[in-house]
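Trainee: What follows is a group of structures, each given as structure tokens.
Read the figures in this text as sums done on the coordinates, not as results from a lab. What you see is a predicted model; the values in this text were computed from it and never measured. Cβ atoms are built from the backbone, for glycine too; each structure is taken alone.
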Structure I
Amino acid sequence: MKNHSIILIFAAMLATALASCKKSFLDEKPYSSYTPLTLTDSLGLEASAIGLYNLETGILTYSSAQGWPSVWQVGTDVANATAQQQGIEVPYYNYSQLTSTDGAASYIWGKYYALINNANIIIDNTENPSTTKIGALGKKQVEAEAKFFRAYAYNNLATLFGGVPLITHALSAPKTDFTRASLNDVNAQIVSDLTYASANLYELNAGNAKTNAQGKPVSRANKYMAMQLLAEVYLRMGKNDLAEQQAQAVINSGKFSLVKARYGVRASGAGDYYSDMFVYGNQRRSQGNTEAIWVLEQENAAVVVGGNVDNAQQRRVWGAAYYAIPGMLPCDSLGGRGIARLRLSNWVLYGLYPAGDMRNSQYSIKRQYYYNDPAFPALLGKPVPFAGADTAFRICPSTLKWGAFDPNDTFGYAMIKDFGMMRLGETYLLLAEAQVKQGKTTDAAAAINALRTRANAPRVTPDQMTLNFVLDERARELIGEENRRMTLMRTGTLVDRALRLNSNDAVHPTTGLAAKNMLLPIPLTEIQLNKDGKIDQNSGY
């Protein structure tokens, strides 16, 4: 597979002539870095499709800038940066520093266009009549898989940047004359791809079978992933009735159910059934998670070669840095070793959850710490006092969703948990959002109450149903899971909610946030290298 950014300066053309050689098999035929792969059989197409998962996992596990996961949470309504900030996240709470040279915006732009180009290689080959060493059904399924990923990448780009260059075939030569397609055209392509994907992707067996109806591992793309993404896309487009249809179809499919009983590796231990979903060894459909729609599976690289693309930083970003307090040792019940590069906002910690809400239990959000190091017998078992900077990152309340402890790696540089990309809890929230936007407040309350009843939280009434309430409920249900920045950008609420709910943090307050930040800046390098065309910058940058 070849990774291409949207614009490359050079095509590494190598022309080496071996005129003195008379053997034809010694004649070299060099290819440029643009030459697309020719995939002629099922093995090549399958390997290339798996490469799409590798690319997406690489985006999520990026570790060269360890504050990468913070970019998508700080400066919103749910989180703030701490004294442990790494750097890449700074422009995402101090918005005056968010410019067209921003590293995070440039990275995500390039990576999603790499994903698009690799998907295009597969699509071009499946649509080529000369590709005959794979059956018609297999060809449709792998094409559907590639179209799902292309739609996924374009949806993220559209949410973050608006209208972007639309590329539907693999690049085969240097190109420096791109233009931005209209958002309507980008949306139309996304809907077309997802419609095809939902019709042709793999079906799922009922229950927690390890394979789908076609015998493929359940970690591969399935039709319900496409339907859930299509619901989100329709919401962003304002087609709320169509979004409702897609979310209802997933819920009514009979393939998934809300987790309402203890299960898995800690079923008989401390915890509750909500927190069970996020325990290492419980996240996959095959492990009993009946809510799992899309899980990007990871393996411990020390055990499975290539099991993890990079060194994921999610646990270190989200988890408290309690290890730095004398008398404290990293352990599994505390989520392993964190650094707390972000801290949950005061709104989340003190204003979000109603009394008794299971999603706020000690097994999901750790709020009190106790000394656990036997080397400090006088302290052992006593509560760690809250004092000074400790409350900001050392023993700050934190979600345990990314918590995991590997006794073979107590330092805990990399996070080895799976990435839960889509689950049924979010489907109900997408449904409620679609219904609220249509004025169906009774139906929306029913959708929200499905989650609140499961969480032992007070039920809500139709008159409480607003978009802001749905977004509050998303935070209760999906804190630490969803890309909160993209949710607020998609719903047009980033400025209001960040300033109203989270602008008074004492360490790193949200400042400089303005309407222009509803979109990210187009990377300046992309504009400059596009010498034969014009890519307009987003307004205000």
Structure II
Amino acid sequence: MVRFTAAISLIALAATSAAAQNAPAPAPAPAQNAAQNNALINAELPADQAALKSHIMFLASDQMRGREAGSAEYDIAAQYVASQFYEQGLRPAGDDGSYLQKVPLLSYKPADKGSMAIAAKGGQPASLIFGEDYVPAANPAKLDYSVTAPVVFVGQGIVGLGRDDYKGINVKGKIVAFFGGAPSSFPAEERAHFSSPSTKAEIAMKKGAVGYVTLESPLAGRGNYPFKLVAANYDRARVTWAEADGSGHIPTPAAPGLGMLSLAGATKLFAGAKTPWATIAEAAKQDGATFKPMALPATLSVTLKTATSPITSYNVAGMLPGSDPALGKEVVVLSAHLDHVGVGKADAKGDTIYNGAMDNAVGIASLIEEARRFKASGKPPRRSVLFLAVTAEEKGLVGSDYFAHNPTVAKQDIVADVNLDMPIINYKFEDVTPFGAAHSTLGETVARAAAQIGVGVGGDPRPDEAFFVRSDHYRFVQQGIPSVFLWPGEKGPGKAATDAFLSSHYHQPSDDLVQQPAIDWESGARFVDVNYRIAREIADADQKPMWKKGDFFGTAFGGPMEK
């Protein structure tokens, strides 16, 4: 699972990536291998559990070196998944009759410190100070970029759910400045959506803005990151995918991110404004604070230079054709990310390999075993089912975004996505958490499947974590496709187990089959079972999934909606 969704997420993830590129790469000592193998040998498991475990033993082994997108080890893992798809009778659904879809990744970062300067009306530009007042963004869509425009402050840059931070002001041809985050009063998944910088950028572009700057906020929390942290990591590499012309894809090329201003930089930007910066900063300490949009008496000039480097990686796609003459052309996608974060900073034990057992070898193993269940059923699904292992999720949901924009099947035929990411299965789960399902008829499908295996359905237990926008299903939601991302729930022992994993093993070298609490293989098989039941119902139902009438995401992104 990708760590964060805001701009700092790419910085933090890239820091791990950069460390991986510079870290030594010793093979594990024979004694270590022997100890690991001995720890993995236990009583014989039932066939379904043993199959699940065998995939994870391979994918999360030290020899896979954390499966970082673009690495040779990731490519080996992709070939392993392709071979498993072949064994389960799936047809190649990648490029040119293969199981692999080439994903042209692009690593990018600021090539220098850029520049920002503020000019009051009729005055001379005054340069801001790098690292004290501002840090630049990078723009992979245009490597040498400059813009000069008036600035408008628009609060948190939110339009929706009865709120309009742009109300009464025209930002066409202007740069907008806003705080990160979204109010905690918003429903959890809508809050996660509006906290995303890409959502704020989309709104700004639709309003006619030519760029945006993020303001450091005195309010800590998701979407608001300390300027010092951003400044310390400003030149770390980030990753996107390349367009056909080689330029980097960004969702808002007409309104790119320009950088971040510190509290000190914002003070300079707001000099002479009708409402002083000190007043705004004080109000911003309150969750849910709203602001009247305000044109600032300043023009901001920004120059950015960006350096890029291409990386090749692959999605893996296998198709189980549908049997129904009418419904067979429709496609249910089952997705999971194959990559993890590679090799990085050593932990207290000197381990530098971030194996990614739970995140997300378990998800990939579940994907393969669901294909096995479809095959073993002896009954082909009515709709086609596409099994999709994506790359570069840990870089910001990049592989799934590439597929969503460049699918290997007709986009209009994709009716749902069922996503498998980092299920924590070291306890006997008593309920499931279906991120995103409540927005569509998938909610009822999940409830029926859960009941069939004797568990309940819970709500989002961690709304502040914004998990809804942190996994690959969100890229399908953005294309108007009803989607669900299922986790074992937090009822009973679930909360303690989830707390322990997130605090001690998430994105750590200890996410392997030795150091963290032992996986409960029976729970792993139950997780495969419930997801298979969900996918099977979607594939065989007379009616494809529909957004709930008037649902926020169905309205925002389109797609089929209940009448």
Structure III
Amino acid sequence: MKKEKNSTLKIIPLGGLEAIGMNITAFEYGDSIIVVDCGVAFPEDDMLGVDLVVPDITYLQDNLDRVKGFFITHGHEDHIGALPYVLLEINVPIYSTKLTNGLIEHKLEEHNLLSKTKRKVVKYGQHINLGQFRVEFIKTNHSIQDAAALAIYSPAGIVVHTGDFKVDYTPVFGDAIDLPRFGEIGKKGVLALMADSTNAERPGFTMSEKTVGRTFDQIFSEHEKNRIFVATFASNVDRVQQIINTAYKYGRKVGVEGRSMVNIISTASELGYIKIPDNTLMDIDQLKNYPDEKTVLITTGSQGESMAALSRMASGLHKKISIKPNDTIVLSSHPIPGNEKSVSHIINELSMQGAEVIFQDTHVSGHACQEELKLIYSLVRPKYCIPVHGEYKHRMAQAKIAQQLGYDKDHILMLNSGDVLEISDEKAEVVDTVSAGNVYVDGLGIGDVGNIVIRDRQKLSEDGIIIVVLTLESGSAQLLAGPDIVSRGFVYVRESEDLMEEARSVLANKMEMLGDKHVTDWGKIKSELRDSLSEFVWKKTKRRPMIIPIIMEV
């Protein structure tokens, strides 16, 4: 691909730079746009009733004719989860490795999009030409198989996007990261490196996944008389493989519980990424047919999610499995920032039921620590550094690593979601911003719940609601019935009859006053009633419930 003089490439992150989740970045050159990843974020505590958060893709919709395809680095939800929602608006081909494609297909099947979406399985080392871009997939290691970094070739230069990665010289399955290829691309001259920042605050190297296998072996040998549960991320296929290997070694049957865990294990074993010895897997219903010391249960819920299998077991709500005092429960994951409270709660619940909970040394991260980031920087030798994937503090930690390696502040670019970065050999600067942010998925609705609705839900959850119902005569606005008051989440009405009676008389007085003034405009009547009741309630209770007057006309 010939390099043009003064040609600029636009890099537009549409998500993933303020939090861990919802990763999606657009690359634009001339008449071509390609998109890397398309993930969801999970709702925070204040997003009441929201099921998922997907990125705002207004910019891609506005430039639909130029969008050529999605390139997906790996099969985690924060990189593939938004595809079923985004493809409804932007149906272009998806390029990914074999396991990633298998997981995407499963997701598309659930949303009836499989037959409508083009998918292409890409091998490592393969190059895909799309419009002005050529994209190469490079082998990396992560906590899920088939993770890839991308070398994005454009007329303005090469951008290397690491995806989520770590350097694992002894992976459980497959080969180690292709470090020589990073070096070869580095020698060609790389315009920018976009590297994973999740563990940039941690010194040293991330441990190999195999070290967890040794810990499992030790736990199984020390708990030969106990029933063992292991909770982990469904997508950590290598972790699941190691649990199965250890269970087989100790002559235990393995049950799998949790919808996402069952889905991923079946997809991974169909595609040959998990090898399960014969007669090792059992159905959950068969659990009672085996003695405790001969069973292992692999389950979801290591993050304390309220609806996941382990949470339902801990709170006694699971239909088939109850926790017993002889159980050993291994939490094989690290709490995602923000989930610490939920995880602590579930450990307490399990411990109260007499189970032993083990959560030390049972997890290694899938993300690169500081020394691995230095290694990638040294191989790729980019002109510009763009820390991605993580909260601001994580990306700032990577910026400091780049400074230690000799990069000045002009060559380290701290972007925000929605920034339009124009980058070329001569300069790199943010020239514009586009719409980027959260779109809420609630039930079947996508985007119909906005910040105002969330704010209303918060208000309802804090002080409740009062509904005022009254009947007026048509034309004269004479009060015929009411005002009646219905409240929910405000006070317990049976114990607050005096307060409600007083409130009714405040409203009746207000209606009398409005009648004397011959006010017949419904909007005016509603706002007067709302104001007077709000003032009364605040004086009496120091609360501000939502007040909705309803007028019926006869």
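Trainee: Quick check: 166 is what I get for volume of the Cα convex hull per residue in Å³, calculated from one of I, II, III. Which structure matches? Before the final figure, lay out the partial values.
Mentor: Details: I: 166; II: 144; III: 203.
Traced to structure I.
Trainee: Ok, one more. Looking just at distance in nm of label points 7 Å out along Cα→Cβ at positions 373 and 421, which of the labels I, II, III belongs to the structure with the highest value?
Mentor: Sorting by distance in nm of label points 7 Å out along Cα→Cβ at positions 373 and 421 in descending order puts I first.
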